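Asker: Some structures are shown below for you to check.
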Structure I
Amino acid sequence: MKTLSKSLVHSAFQVFSKFRTNKFSSFFISLGYLIQSEGYYNKSKSKQLDWDRIDLHKYLVSEKVGANKEIVFLEFGVFWGETFFIWVGGNKNEHSRFVGFDTFVGLPEDWGSVKKGSFSAKGKVPNIDDSRVDFRVGLIHETLPQYVGNLQKHQAKIIHIDVDLYNATLITLIHLHPYLNKGDLIIFDDFFTITKTRHEYRAFTDYLLLHKTPYQPLFSTRNGQHVIEIL
């Protein structure tokens, strides 16, 4: 029986060895993260919403946060500024600040099947006539370290992460970690995906391995968004 079992295992590995090792490993790694993220979605105590991203942001700025609260809104991955406009227009506090981080020339590398250079705004930052707005143009690992010194821990922060890529997401979380405070919100735009689980979800889990940050899941959508609150 043992000999037969070994023979079957050997035959199976002969079949699998015909695949390129990196592709074979990549498939199972991605599958593992997909299973983990689905488990997180189903077991999380977050409120599951049947909303698109626009409805979610409108709700957050008007109901969850409130139009008159002083906030620092940080958006990573601005593109044309669709969600950025929602927060600037929805928050009326004159002391609030809105800072967008982006290269504005598209993804610096492939994001799964989405190719490098996608989501390009052709180098143009959104045209917003508001003195509370600031844009930091360039790669996040270069622009964010230069900016974080402007933050204070006690400030109420809303952080929107829509950079898609693993490295940029993890870098963002690590650099902002010292400034996170109770009540701060982090909005992930592509947390739950079928084909790209090795990016925002993976970056968040790796961040938690580095920093045991207490948080509460608030909202999740099947469109990919996930909102957490720092405790």
Structure II
Amino acid sequence: MNAPGDIAPDLSTLARLQEAFASTIPHVDPATPVPWCGDWSVADLVEHLAQVHHWAAGQAVRREVALVVWSADDSVGGYRRAADEALTTLSATPPDAPAWTLDLSERAGFWHRRQVHETLVHLWDLRTAGELPLDQPAALWADTVDEVVSVMAPRQVRLGRTTWPARTVALICDDADATWTLPATDAGSPAVTVRGPAASLALLLWGRIGPGDATLHVVGDHEALLDALGRDLTP
């Protein structure tokens, strides 16, 4: 794997993405569907991200937390409070402090990266649902891809939620110096290569776009790619 070395998602990035999310909420009708997230509406999306921020804050300090008491009439305020809780908790907790994590590190710093990418993908959800553009650095999106390949997919396999694809898939980023390989049970050379912008590769792995998206170029066995994408590589 060759992944970008010039980006390390940090709390300043998280704060910026949270502010972008909060500032967008009033501009999108809460009843707007978010079809790539099942039957969610924008209202569901906003509450989900708020609940995730709150839950992650607890995970970072090894504290069980109940769900946020949510009011749809105060979605902006509710989101901002949960976002601030996550940011404040992570800022006050040393990155090497013991934490409950989704990987094997068990360190609070894990949640810096995880919350950045959770917020980035859902910011795309919110702005795309509202037909609003989103411009974020290619290197940040490339790290989103890297997190799926190096953290999220291995965790899904480790927990028995899925298995590695039958054939290897190569991912090549056009706008950042990064390539990845999704391992496979055959351990052979890639059966298919997907090339495109970092954002498109990240959104492909997170199920937001399909392999037929105009920004992607697929060479090789398309069935191998569909097999990989259908294996719940992300939770």
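Where a number appears in this text, it was derived from the coordinates with a stated rule and is not lab data. Given the structure is predicted, the values throughout are model-derived calculations rather than measurements. Cβ atoms are built from the backbone, for glycine too; each structure is taken alone.
Asker: A value of 29, 21, 16 was derived for semi-axes √(5λ) of the Cα gyration tensor in Å; which structure in I, II was it taken from? Don't skip to the end; give the middle numbers.
Answerer: Values: I: 37, 20, 16; II: 29, 21, 16.
Considering all the candidates, the number was obtained from II.
Asker: If distance in nm of label points 7 Å out along Cα→Cβ at positions 40 and 72 computes to 2.5, which of I, II did it come from? Let's see the in-between values first.
Answerer: Working: I: 2.5; II: 1.6.
This value belongs to structure I.
Asker: Of the structures labelled I, II, one was used to calculate helix-only ellipticity at 222 nm (-39500 (n - 2.57) for each DSSP H run of 4 or more, over all residues; to 500), giving -11500. Name it.
Answerer: Numbers: I: -11500; II: -14000.
Answer by label: I.
Asker: For FRET efficiency 1/(1 + (r/R0)^6) of positions 96 and 152 (r between Cβ atoms, R0 = 25 Å, to 0.05), which structure out of I, II has the highest calculated value?
Answerer: Numbers: I: 0.95; II: 0.70.
Answer by largest value of FRET efficiency 1/(1 + (r/R0)^6) of positions 96 and 152 (r between Cβ atoms, R0 = 25 Å, to 0.05): I.
Asker: Check the numbers for distance in nm of label points 7 Å out along Cα→Cβ at positions 56 and 136 across I, II and tell me which is largest. Before the final figure, lay out the partial values.
Answerer: On the way: I: 2.3; II: 1.0.
Top value of distance in nm of label points 7 Å out along Cα→Cβ at positions 56 and 136, among I, II, belongs to structure I.
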